[in-house]
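Engineer: Following this line, the structures themselves.
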Structure 1
Amino acid sequence: VHDEFHSRDFAKKGGEFEMVQLWVNLPAKHKMTKPRYQSLDKKDFPIVRLQDGTTKVKIIAGNYGSSFSPAKTFTKINIYEVEGHQNSEVKLNFDDGTNTLILQLAGSSFIGDQHLDKGYLGIFSRSGVSINLKTTEDSKILILNGEPIEEPLEAYGPFVMNTREELMDAFRDFQEGNMGSLAE
């Protein structure tokens, strides 16, 4: 059990707030691992500036070339935030057999002849992917890539397990307080 909130300063002053929350499935052997929290600040994530000098790739998880994120993961995943000005070009290559998603957070861009507007989610096949991305205006793009786990999946609410029985056990553990509690 955990609690999420913005800073007290933000609560007092207000302002713009943007958040993307990602839930990542774990392999069965790690599902009952003791929970851990990673406190990472904006400054902790490496940023790679591409050759054009204006396009930036922030490495949230995994690696981009020889730069690595400090985030610890259970499986091989890459999460990037790409920011580029109008007419920026980015080429990304991902391993064969991996899943890749692209979420256009702001602006618009093209992948080949496919136009991506704000809010568009692109899903790529597992046959390895080379993505040539070209922005048509100032853009922010979230790119998610990872190896598929290839295990059964049962999910409901905040719980993701491999079988219906495990899912029911998780609910029972939660209801009995075995997953912790929030401090008042």
Structure 2
Amino acid sequence: MNVLISGGSKNGKTAFAERAALALAGSASCGKRYYVATMIPYDDEDRKRVELHIEERAGLGFTTLEIARNIASALDLVKEDGADPAASTFLVDSTTALLLNEMYPGDYSAPADPMAAERCRRGLAGLARGAGNAVFVSDYIYSDAARYDDFTERYRADLASIDRALAEICDTVIELSCGLAVVHKGGLPQ
């Protein structure tokens, strides 16, 4: 089963996604659980956020895979770990960071890679096809009426296209809003 969880920034999506992944892993007897961390920490705030996430998932049985780009490579890493991806559950946190990493594979001095969103869509679809279960976390940052600079507008449009592609292939699509789970497609993982 594939699940997309989207919502505003820092509103509990990760904790919700962890519970969903645990429910899926338990219900499908999908052996190993993998937390695919895509964020590259750039400052103290980022590092603290990473540490908090690690503390919060301690004891939940996730093996952490740090994959900033080429997200489908998680399938190969799991095989190298001696596990079967089709009998495993993946939690990808987050598509938001993944897109930024793909847009700027070096530093931010070069122009954004125009193929980044397409690579993300292909990679995420490949992971969804190859996994026993996959839970994808994304930030819902593209719906306000404000007009931003060209980079931000492009980033928001690309993230929206990734979320639309994931929504199409996922069995369940959930939006977290004001602490409530709004199910747009499928049902809550039990």
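Just so you know, all these numbers are worked out from the coordinates, no wet-lab data involved. From a predicted model like this one, the values you see are computed outputs, not experimental measurements. Cβ atoms are built from the backbone, for glycine too; each structure is taken alone.
Engineer: For which of 1, 2 does semi-axes √(5λ) of the Cα gyration tensor in Å, calculated from the coordinates, equal 32, 22, 15? Before the final figure, lay out each step's value.
Structural biologist: Working: 1: 32, 22, 15; 2: 25, 19, 17.
The structure behind it is 1.
Engineer: helix-only ellipticity at 222 nm (-39500 (n - 2.57) for each DSSP H run of 4 or more, over all residues; to 500) was computed and gave -3000; which structure, 1, 2, did it come from? Mind showing how you got there, number by number?
Structural biologist: Details: 1: -3000; 2: -13500.
So the calculation was done on 1.
Engineer: With distance in nm of label points 7 Å out along Cα→Cβ at positions 131 and 147 as the yardstick, tell me which of 1, 2 scores highest. Provide the component values of the computation, followed by the final result.
Structural biologist: Details: 1: 2.0; 2: 3.8.
Across 1, 2, distance in nm of label points 7 Å out along Cα→Cβ at positions 131 and 147 peaks for 2.
Engineer: Please compute relative contact order in percent (Cα under 8 Å, 6 or more apart) for structures 1, 2 and give me the label with the greatest value.
Structural biologist: Values: 1: 19; 2: 35.
Looking at the calculated values, the largest one is 2.
Engineer: Assign the value 0.50, calculated as FRET efficiency 1/(1 + (r/R0)^6) of positions 75 and 171 (r between Cβ atoms, R0 = 25 Å, to 0.05), to the correct structure from 1, 2.
Structural biologist: Details: 1: 0.50; 2: 0.85.
Traced to structure 1.
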